[in-house]
1. Work out which structure the value -7500 belongs to, where helix-only ellipticity at 222 nm (-39500 (n - 2.57) for each DSSP H run of 4 or more, over all residues; to 500) was derived from one of 1, 2.
2. Going by Cα Rg over 2.2 N^0.38 Å, which of structures 1, 2 comes out largest?
3. Among the shown structures 1, 2, from which was the value 16.5 of Kirkwood radius over Cα pairs in Å, for residues 69-140 alone calculated?
4. Here distance in nm of label points 7 Å out along Cα→Cβ at positions 29 and 125 has been calculated and equals 8.7, so which of 1, 2 was it run on?
5. I have 1.00 for FRET efficiency 1/(1 + (r/R0)^6) of positions 157 and 189 (r between Cβ atoms, R0 = 35 Å, to 0.05), calculated from one of the structures 1, 2. Which structure is it?
6. Out of 1, 2, which has the highest value for distance in nm of label points 7 Å out along Cα→Cβ at positions 37 and 93?
Structure 1
Amino acid sequence: MSTLDWVFIGILSTAILCIIVAGAFFVGAVITRRKMVQLKQRRFKNKKKRAVFKKKAFRLKNKTKKQVRTGLLFFVVGGLLAGGAVFSRYHQATNLSDRDSDGIVEGYYLLTRTEEQLATIKDTKNAEKTRKNIRELAAKLSGFGVRYADPRLTVDGQKMLNRYYSQMKELGLNLNNQSIESLQDKTTYDDYVADIKKVQTIQKNIFAYFKVNETALEQKK
């Protein structure tokens with residue numbers, strides 16, 4: 001589990017504990033108040049006894065107030081911690097994990113390099129080198145087939161990422177089956193350029209959804 005997972009578990013556990021303790025104090029306050037009421041209802045002819053029980057009732061009243069205040073304190077702290085736990089989970093659900101972030105960055109540069117490599121096919125003077133480069137890129141693209149979106153993400157976020165990984169894999173597998181000669185054919189070439197554009201569109205949607213700074217990636221090319 002990641003650090004955020006442990007933070008979430010820790011905060012949520014503490015929040016639950018605080019609320020349980022708050023409940024215990026509230027129950028204690030009810031019991032103490034009931035004792036106080038019962039004590040006040042009793043009648044004593046003896047002044048000394050009446051004074052003693054009056055003093056005892058006063059102490060019970062103060063104890064009730066203290067229990068309520070302490071209970072409220074624990075309840076507020078528990079509520080704040082629960083809010084922190086919810087925010088932590090929300091952060092995980094709407095932000096890319098390190099693994100997915102690395103995958104998106106790697107995919108971004110792979111698509112760019114693949115697009116650039118395909119653009120050189122028509123005029124290549126070293127078919128063997130070009131074939132090797134295409135195969136290497138295709139293998140890396142195919143490797144996205146083992147990736148899957150972090151299950152802690154929102155459903156929409158997972159769908160987008162899993163679709164992206166799947167499309168990257170398909171692009172790599174299909175590209176790996178093509179020869180340089182077939183890729184030099186305009187129709188085949190145009191089809192693969194269109195496939196890359198399609199995956200890049202999914203990629204842009206992911207950037208927008210997770211607020212990834214594409215400009216920063218472009219500057220690192």
Structure 2
Amino acid sequence: MQPCPLCGADGASLFHEDKRRCYLRCPQCALVYVPAVYHLAPDREKARYDLHRNDPADPAYRAFLRRLMDPLVARLPPGAYGLDYGSGPGPTLSRMLEERGYPTAIYDAFYAPDTSVLARHYDFLACSETMEHFARPGREWHRFLALVRPGGWIGIMTQFLEMDVDFSSWYYKNDDTHVAFYSRATFRFLARRDGLTVDFEGNSVALFRR
């Protein structure tokens with residue numbers, strides 16, 4: 001079977017299978033992931049994202065993003081400089097952070113692919129509803145660590161897969177672009193392995209101190 005795309009461990013077991021694809025679970029970091037053979041081609045993946053309507057003026061969308069922004073901002077020093085990683089077709093989190101006094105660059109593999117921003121270092125990195133799309137989350141995670149200065153913060157929002165979730169009926173797996181599912185155990189593994197601390201807010205936000 002395909003090694004874990006987050007930690008590289010072998011020995012994954014079948015976690016679930018439905019009519020569209022199967023899902024494996026890593027024995028080391030507890031990531032549940034979709035094997036690469038089921039991933040969408042990049043053009044089809046982008047076509048799905050093009051359907052998103054992420055309007056920076058939409059109060060409901062802003063309220064959703066505040067689930068990540070508010071606890072992250074509460075931990076930042078004044079004027080901290082950040083990166084919104086996976087900013088999407090309608091960058092909104094970066095605008096909200098700038099409105100609060102935190103200048104924020106953006107990067108998105110499809111919509112803001114300027115890689116010069118990846119050559120800098122930041123006081124914080126925010127990644128909202130993006131990690132579940134990563135085909136190679138281990139590579140992206142190591143990039144996060146390289147981008148954030150010691151003492152800085154990595155804020156992630158993605159729906160946690162917890163023990164009480166009925167995976168067979170879980171809505172979050174039904175999006176074909178969602179290929180990696182994280183639990184608190186997964187994030188605790190990363191924190192322990194990489195010498196970070198991690199705090200959780202609700203069932204979708206993890207905040208790592210570098």
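1. Numbers: 1: -29000; 2: -7500.
The read-out was computed on structure 2.
2. Details: 1: 1.95; 2: 0.99.
Of structures 1, 2, the maximum of Cα Rg over 2.2 N^0.38 Å occurs in 1.
3. Working: 1: 16.5; 2: 12.6.
So the calculation was done on 1.
4. That value comes from structure 1.
5. Working: 1: 0.55; 2: 1.00.
Here the read-out was taken from 2.
6. Numbers: 1: 4.2; 2: 3.3.
Greatest value across 1, 2: structure 1.
Values in this text are rule-based calculations from the coordinates and carry no lab data. If you're wondering where the values come from, they're calculated on a predicted model, not measured in any experiment. Cβ atoms are built from the backbone, for glycine too; each structure is taken alone.
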